[in-house]
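What follows is a set of structures to go through.
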Structure I
Amino acid sequence: MGTIFAAGGIVMWPLLGFSILAIALIIERFIFWFRISRSQRPVMQDILRTYRQAPMDVYAKLRQNINLPTARIFLEALELEDVKPSQFHLALLSAMQAELPHLRRFNTIFATIVTLSPLLGLLGTVLGLIAAFGALEIGDISTNAAAVTGGIAEALVSTASGMVVAIFMLLFANLFKGLYRRQVALIQEYSGQLEILYETHYDRKSQLKAESYAR
């Protein structure tokens, strides 16, 4: 591996940096999405059940599960007490929009690595070919064969390395995009259920207030 790395030339260093950064970010995202996917559905079903039966008890459950994006969205919206259902809908949307950047975290870095890695490989190709052609002397190719083959090796290794890093990163970037879209769909599903329950409780409170005023 050390020989191959050395043969790739100077562009192998930024590609190595990209590889290390990519692995670190992939591990972080895997832990993030695993934690959410493992516990989100049962927790949110329990929260919705609690809100249906005893609305005031839901705040403690939401704070206990504050590490879940949906719980943070619900808590922020429910802290606006006695607002109209239309206002509650807007509060949910605002809380969701504030949460989305956390779900899309590192996507820009992933896209940058996917884009720059092949370009760095192409730069290594150009530098390798320049070195190879620079070593050529008309009528005396044999004496510079090592330099020529070294330049060609640099061109090939750097190109292959850039493509490998880009392909590797692209696979995981698409995986995380899929998890992000699935998470957004689940947030919308749970938010819709919460809105229905909120409107039911709101109408019930309004009816009780109207009856008390009538008395």
Structure II
Amino acid sequence: MGLSPVARADVAAIVVGGGGGERLGGVSKPDLTLGGVRLIDRVCGALLEVCGAGCVAVVPPIVRVPDGVRRTLEDPPNGGPLAGIDAGLRALSVGDDVLVVVVSVDAPGVGAFLPVLLEPALGEGVEGRIVRGGDPERFDQYLMGIYRAGALRRVLDEAEASLGSVRGVGVRRVLRALALERVGVSADVCRDIDTPADVAWWEAFLGQ
């Protein structure tokens, strides 16, 4: 199932910039190049085709963001992906009914799994849809999903109230409270990039 080339006014996106890339020798993940294209450009390019309500990248100031993409960062930095999602949602300032794509910057397969996240429309009472994939066992990929902005804001606010902060709090711990649908995808398209072996795998995959 393909996506319309027309950006949807009810869809926004948050790109979580990732950690320090320690297992990649400390490289800036957003600036990592695959097939001659930086990861942040590859991921945001796929998102901008459909996200008419805005796209924000949660990245350090040294990272150049693509045209049409806003930037933000959790304050103080290095608060973890949940704090990044919180900062991104605040920067978007969208209405409760907007669908927010949440994806990590090291997910170059986003263009392949976006269609199954966005279609069909979420049913009544459903607060989001996430990818379920992986190898050798499939698992819930909370950083590859869409969420109703109001529901996402609610669970983040609840976590802040009960824990005092979302810094350093696991994404799964908070987002599993949402009423989510899961959609299975190939382990290939949801493979992220943590090691040099992952980089080599994606280079080969994209070169096919």
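Taken together, the values in this text are just the output of simple stated rules run on the coordinates, not laboratory data. Since the structure is predicted, the reported quantities are computational estimates derived from the model, not experimental observations. Cβ atoms are built from the backbone, for glycine too; each structure is taken alone.
If we compute mean count of other Cβ atoms within 10 Å over residues 44-51 for structures I, II, which one ends up with the highest value? Let's see the in-between values first.
Working: I: 17.5; II: 21.5.
Top value of mean count of other Cβ atoms within 10 Å over residues 44-51 goes to structure II.
Hey, Rg/Rh (Cα atoms, Kirkwood Rh) derived from one of I, II reads 1.33; which structure?
Numbers: I: 1.33; II: 0.93.
Structure of origin is I.
Distance in nm of label points 7 Å out along Cα→Cβ at positions 12 and 156 computed as 0.8: which structure among I, II? Intermediate values should be presented prior to the final figure.
Numbers: I: 1.5; II: 0.8.
Comparing all candidates, it corresponds to II.
Out of I, II, which one gives 5.7 for distance in nm of label points 7 Å out along Cα→Cβ at positions 68 and 132 as computed from the coordinates? Could you put the intermediate results ahead of the total?
Values: I: 5.7; II: 3.3.
It traces back to I.
To which of I, II does the computed value 29 (relative contact order in percent (Cα under 8 Å, 6 or more apart)) belong?
Label of the originating structure: I.
If Kirkwood radius over Cα pairs in Å, for residues 60-99 alone computes to 11.3, which of I, II did it come from? Present the calculation step by step, with values, prior to reporting the outcome.
Working: I: 10.2; II: 11.3.
For Kirkwood radius over Cα pairs in Å, for residues 60-99 alone, the value 11.3 is produced by structure II.
Can you say which of I, II returns -30500 when helix-only ellipticity at 222 nm (-39500 (n - 2.57) for each DSSP H run of 4 or more, over all residues; to 500) is computed?
Going label by label, the one that fits is I.
State the single structure among I, II that was used to calculate mean count of other Cβ atoms within 10 Å over residues 28-35, giving 14.2.
I
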